[in-house]
1. If helix-only ellipticity at 222 nm (-39500 (n - 2.57) for each DSSP H run of 4 or more, over all residues; to 500) is calculated from each of I, II, which structure is the one that comes out at -15500?
2. Hey, mean count of other Cβ atoms within 10 Å over residues 48-55 derived from one of I, II reads 13.4; which structure?
3. For which of the structures I, II does the calculation of FRET efficiency 1/(1 + (r/R0)^6) of positions 56 and 232 (r between Cβ atoms, R0 = 41 Å, to 0.05) return 0.20?
4. Suppose you compute mean projected area of the Cα convex hull in nm² for every structure in I, II: which one lands on 16.5?
Structure I
Amino acid sequence: MSGDDMHIGIIGGGAMAEAMIAGLTAEGTVPAPQIHVSDHKAARCEALAAGYGVRAQVGAEVFLPHIAVLILAVKPAAAEAAMRETAPLLRRGALVLSIVAGLPIHTIEKAYPSHPVIRAMPNTPLAVGAGMTAFACSMHAGAAERAAAARILGAAGRTTEVAEHDLDAVTGLSGSGPAYAFLILEALIEGGVAAGLKRPTAHFLAAQTLMGAAQMALTSAHTPADLRAAVTSPAGTTAAGLRVLERAGVRSALMEAVLAAAERSKELRKI
């Protein structure tokens, strides 16, 4: 499945679908005319077609028999109907790639019994090309399907393969993680303003600082603990700030946030 001849169909035209389309077209991973989108709102289809050059329409009957990859990008409540309507027309052997939250592989396989299935959990920074997506594969998904999923999902960020039972933890960490980062960012900005900075300056300083720290963590051979120690001089300004964070239980609170979100993800699977 090479990008030059791979046709992709996307069911749902929401924010995550658009982020994937933006990544795929910007990087040239898949030519825009080979991306087909179906959404129930005609205006949304027109906007996606005009904005990215993809083929978009209400209804998927035209492209389902011809695509190599079907991406399910609908809300969980609409997933059952979407699978029921698309399965009879989908080209035999096409890869089914689901980004529907809480929809397990075995349920997708029941709807598409003759298809390899991959389930993915992306996050919202996909919209700016900095997403983090973890994916899990069914036993029928081989090397070609894994490579196709990594190429599609990686067009707007980074990917990693995990076991399906790890996806709840992924949801709690990278799925919900941007919200934790935004909360930290808000607090840093307010701290800067309280210390005398103008709000736009505090915003710029805080956002770039978080981005730079994350980039160091991704590219350095050192652990985050090592990197933190390297910037913390004994009895210095950073040490004073870190003492406040430790007394306030910030480390524990973030750990508990990840665990709580992961547990909630497990609960939602049972509903």
Structure II
Amino acid sequence: MPKPRSTLAAAVLLVTLTACAQGGGTGAGDPDLPLTGTHWTVGAVTVDGSRSQAPEGARVGFTGKERAQGSTGCNHFGAAVTVAGATVTVSPEEVTEMGCPDDRQRFETAFLAAFTGPLRGTLSDGALTLVSSDGARKVELTAEPSVPLRGTGWKVDGLVSGDTAASLPAGSGEKARFVVGADGRITGNLGCNGFSATAKVDEKARTLTVEGPAATTRMMCTGPQMELETKLYELLDGPLSYRLEHRTLTLVDGAGEGLTARAEPAQ
């Protein structure tokens, strides 16, 4: 016997409400996902059933509903984006071409394969999951808080020369890092030796001035480590312009030479 129309209507309403509660829905009447203004750490990507854990530094930022940019943990990328309800359509446009270790290169290949085309987004408790319609591609993201210049541990991850960005010298390790303290000191490691110097920050002019040559320890290290240390020692002597983009810091001198650094996780 056919069900009464009122019963059928109630069943349809129940299914619709359940889908919406789970982040689903048909997409046509869904509100646009609130992606703008939030920066996301990439946790993992899945391509054809193979899940790859993201390396440190992999991130995505959305600029309005039309642009995404970030890092694969290896190279920087940019993409055109459209957001319609819960559907995020990604059209990759450019990727830098820095050489990276094999494991980061493999993840980059997987990420670029997953983060493309129409993807269905589900947002829950600061976690965003983007999945292709066939379920073969998935990107797992977590919202990350912004950090201030002062008091944050900054890990040096690249060098800048004009409009060109490059990875650190091969074999230089991952010791280079620094902290700009509230007490007017900048301290850390240049890639080999520890250092300390007086620094003045002008937040209005966006400048950081290291006053006088940094005092350093006297350890001997490998050639690549010493090469990096020399570059950083020469850079951290005088006025620098800084650009702080959420959790990424760029420092350059008047000639356009500089470094990029990313915020380290809080201990």
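Throughout, read-outs are computed from the coordinates displayed, never taken from laboratory work. The structure displayed is predicted, hence computed values, not measured ones. Cβ atoms are built from the backbone, for glycine too; each structure is taken alone.
1. I
2. Value 13.4 for mean count of other Cβ atoms within 10 Å over residues 48-55 corresponds to II out of I, II.
3. I
4. It was calculated from structure I.
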